[in-house]
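Next up: some structures, all given as structure tokens.
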Structure I
Amino acid sequence: MLNSNDLLGMPWQLAKSRLQAAHIPFKVTIGDNFNRFFDVATDGYYVARVKEIQETWHILIYRPMINSDFGISAEVDYAN
């Protein structure tokens, strides 16, 4: 049995195929990303929220944010 929490963070195409295989009725809403710190990808979606309303799963999907180069940044030692 598919649990709605299992879909959170999952790529939309994978989640969609699991919903169809389990014969679960669903409605999809595409949300807008408004993030000033990360760029947003132009392709693909992921599942952000799932609500069960009268036997229909309402799914909110977003485009993923693109990882920044934060991990590559130079370390600064202020003690010296």
Structure II
Amino acid sequence: MIKALQDVQSNPSTESRLESLVRAAETLEIEDPSLIAFTQALTHLSTRRLNLKLSLHRAAFVKVELQSHLAEVESELALI
């Protein structure tokens, strides 16, 4: 748990929520668990996810194009 809050008495619900925030901050590699830091980390993850999806769509498009081109070349080869 956060060192600054070790001596603070809290109820189990609050402590559980605080531990969840600490785990989230650790997972997101946030040193200063502020709202801005969480927002920036989540925005970064969202941007990465969108870029990866875009790359997957581009790769799928290229695959279809290459398969089409290969079929054309094979057809032309068969005519030779």
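We did not get these values from a lab; they are worked out from the coordinates using the rules stated. Source: prediction; values computed, not measured.
Among candidates I, II, the computation of P(r) over Cα pairs in 5 Å bins from 0, in percent that gave 3, 12, 13, 12, 10, 7, 7, 6, 6, 5, 5, 5, 4, 3, 2, 1, 0 used structure II. Can you tell which of I, II yields -27500 when helix-only ellipticity at 222 nm (-39500 (n - 2.57) for each DSSP H run of 4 or more, over all residues; to 500) is derived from it? Label of the source structure: II.
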